[in-house]
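Below you'll find a set of structures to go through.
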Structure I
Amino acid sequence: MEYTNFDVTADWAPSFAMNDRLHFFKYMSAATAKIVLNAGTLRWSRSVMLNDPFDMQFDLPLHPDRVAIKEEATKACWEQFANGVIPPTSPLLDAFKLTRQLPTRLQETRFKETLSTAIDAWIDGMSATLPQMHLDAKPFVSDFKILSLTVRPDIPTMWSHYADSYRGVVLRFRSADSNSPFFMAKPVNYVDELPDLYSTQELIDHITAVKPMTSRMVVDKIIYTKSMHWSYEQEWRISLGS
């Protein structure tokens, strides 16, 4: 029977699932397929083993829109203060506390002036430490283990590049139970330009405590970002960290 329903979804998925796909595929030579089937294991790759020498080896830039950040963050944070609905995770808790001590007529003006200055200092500080952060991150990221998969078994270029010039095989993997690691797979984001270390919206979300910035956000961008030139692969990845 010919298998054609490549995008079928699972009837259920565990709470940790990043997707609800039932099947993933992996291209390989016949010799490698024999090893995989006999041993019941797959080889996970480090970044230095990937086919693109720039894969997971790039430095993310930082180009925040300061005007937009100040405008949106200041408006949202002042509303939090004025309405007394301040998220407990807000990075501005000390600023809110100090503002309460000011005369009411001065609070809004002083708060907005102080926040504007603080945003500039914060962005300047991140920009200044960016080169060193990239240097520190490279050895860490290079040890990450990656399992590369795809969602289609009929991509001619993949057969040529990864399946021994059409002489190999494609194995289909099924998310058969709640412990399946394939539920952790996430799609690669193919881009023409590198994404920012943190986008303008992510910086706004951090200041307003909508979604704090985390190192995981940066790591995910590095792991799941590739050049548009590789988009034919339709790659999904599972990352096990280091």
Structure II
Amino acid sequence: MQYETLNVEFAGAIATVTLNRLDVRNAFNETMIAEVTSAFTALNERDDIRAVVLAANGKAFCAGADLNWMKKMAGYSDDENRADAMLLANMLSSIYRCNKPVIARVNGDVYAGGMGLISACDIVVAVDSARFCLSEARLGLIPATIAPYVIRALGEQASRRYFTTAEQFDCGTALRLGLVSEAVSMEHLDATVRQIAETLCANGPQAVRACKQLVQDIAGRELNDAMIEDTAARIALTRAGAEGREGVASFLEKRTPAWRN
């Protein structure tokens, strides 16, 4: 598909979705929200894609919401505002629930709603000069739609601070808090993202999908008998599956598994 605000490219089993609104530091409006949702929904259905990279052109990753678009929303009715907010929520969900692992390639600053974008991803590789900010409170707003993802990624205590202070923090702090998986120089950014994506593609595709779902299903839940039974059932199902049998057999026979051929 052709997009107005994105570029979507393919290299083997890796898809790259690149934000492309350079004039507004990749801030999103209703068009970008619809296109990101469409792109991830389509990629979710493709069995030939095993990893997705979310990237951005220009010097910033994403400045959050386009202020001109937000100004227009100020005149919306309550029902219109709720419907519009749900479109943003659905965009974030399309990334978080994509059945392929998603790597955020963070080339520069990430503000406000952009924090939701990277928090919805599974792995975040950021250039070490990037700055991060949950700036909504400065504008009299709250980061409500992105909160489920940011709190998971940043942690509750850090979220209490940065939601309320709207302070900017550096990549070292983001790395320490767990928002960023790896911090690298700009010259090593692409190579690091590519290496992680290729590592993902070398693993059993069904197992990778199931691993992502496992974390989402288990994180934050009480460790009780129901969870223990659930996890036992999952591994039993995986062992009996074709991919699990092939993986064990290829290891014992010292050969390459079928999914790498």
Structure III
Amino acid sequence: MSVLDGKVALVLGVANAHSIAAGCAQAFADAGADVALTYQGAKARPFVAPLAAAMGAKLLLPLDVTVAGEMEAVFAAVTARWGRLDMLVHSLAFCGADDLHGRVTDCSAAGFAQAMDISVHSLIRAARLAEPLMTDGGTILTMSYYGAEKVVDDYNVMGPVKAALEAVVRELAVELGPKRIRVNALSPGPLRTRAGSGIAHFDALVDAARDRAPERRLVTIADVGDVAVMLASDGARSITGDVVHVDGGLHVRA
């Protein structure tokens, strides 16, 4: 028996075959879970639909968190199909290029608010919708980065945004803990994803990570997915409110 047999997983934010969300969804499916996926908009669907079919995803749904009602529709579809939810993966983040590539000092109020809404408050909204479906407890996971802890060159305003995300993880873990809902963040090392490619000088960041990580290698989306399965399993039942680094040990280097 696989470790997630009979479990239901909802993975938000699959962009393409290289996205972290795709790695988590595939790992959940391989571990025996029924999986539902979301994608953002019609342009993304052709990249996500083949992945959903290949892993046997039961639902493939559109989700733009800036569009009123779309997140509620996703959870309504999960409710109609299963009536419950065991795992939720939140892999959503965005910052406009002008604000992402500029100094935090110069970040616009509108750009900061948008980055916080899409990258952080969407987790709160998703957790609120997931809570009544996790009747037997559950696991909520989101994606952070080391730039939440230390200043990483060119990560700029996303550093404070991810720091806020990690703070929200801790708050949600405390608030939802009595219902046996565990909330954790994964903090992968640099990955060649569509989101990562928006960071200035990203190739140099990736090369430095490979050279400095104790394992002298980059992590993969499969590595992240395997840790997501571990955190969703009963063996991790006492882990909540934590940030779990999946970076080959890169974060221990000064």
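Any idea which of I, II, III comes out highest on mean projected area of the Cα convex hull in nm²?
I
When you work out FRET efficiency 1/(1 + (r/R0)^6) of positions 159 and 207 (r between Cβ atoms, R0 = 25 Å, to 0.05) for each of the structures I, II, III, which one comes out largest?
Once FRET efficiency 1/(1 + (r/R0)^6) of positions 159 and 207 (r between Cβ atoms, R0 = 25 Å, to 0.05) is worked out for each structure, III has the highest.
With distance in nm of label points 7 Å out along Cα→Cβ at positions 175 and 215 derived from the coordinates and found to be 2.8, which of I, II, III does the value describe?
I
Could you tell me which structure in I, II, III was used to calculate relative contact order in percent (Cα under 8 Å, 6 or more apart) as 37?
This value belongs to structure I.
Tell me which structure, out of I, II, III, gives 11.9, 36 once Rg and Dmax of the Cα atoms in Å, for residues 95-182 alone is calculated.
This figure was derived from II.
Given structures I, II, III, which gives the highest value for distance in nm of label points 7 Å out along Cα→Cβ at positions 119 and 143?
Across I, II, III, distance in nm of label points 7 Å out along Cα→Cβ at positions 119 and 143 peaks for I.
Quick check on the output: 3.2 is distance in nm of label points 7 Å out along Cα→Cβ at positions 23 and 199, derived from one of I, II, III. Which one produced it?
I
Using the calculated result 6.5 for distance in nm of label points 7 Å out along Cα→Cβ at positions 55 and 103, pick out the matching structure from I, II, III.
The read-out was computed on structure I.
Figure out for me which of the structures I, II, III the number 3.0 belongs to, where distance in nm of label points 7 Å out along Cα→Cβ at positions 87 and 167 was derived from the coordinates.
Computing distance in nm of label points 7 Å out along Cα→Cβ at positions 87 and 167 on every structure in I, II, III gives 3.0 only for III.
Readers should treat all values here as calculations from the given coordinates under stated rules, not as data from a laboratory. Please read these numbers as outputs of a predicted model, since none were measured by experiment. Cβ atoms are built from the backbone, for glycine too; each structure is taken alone.
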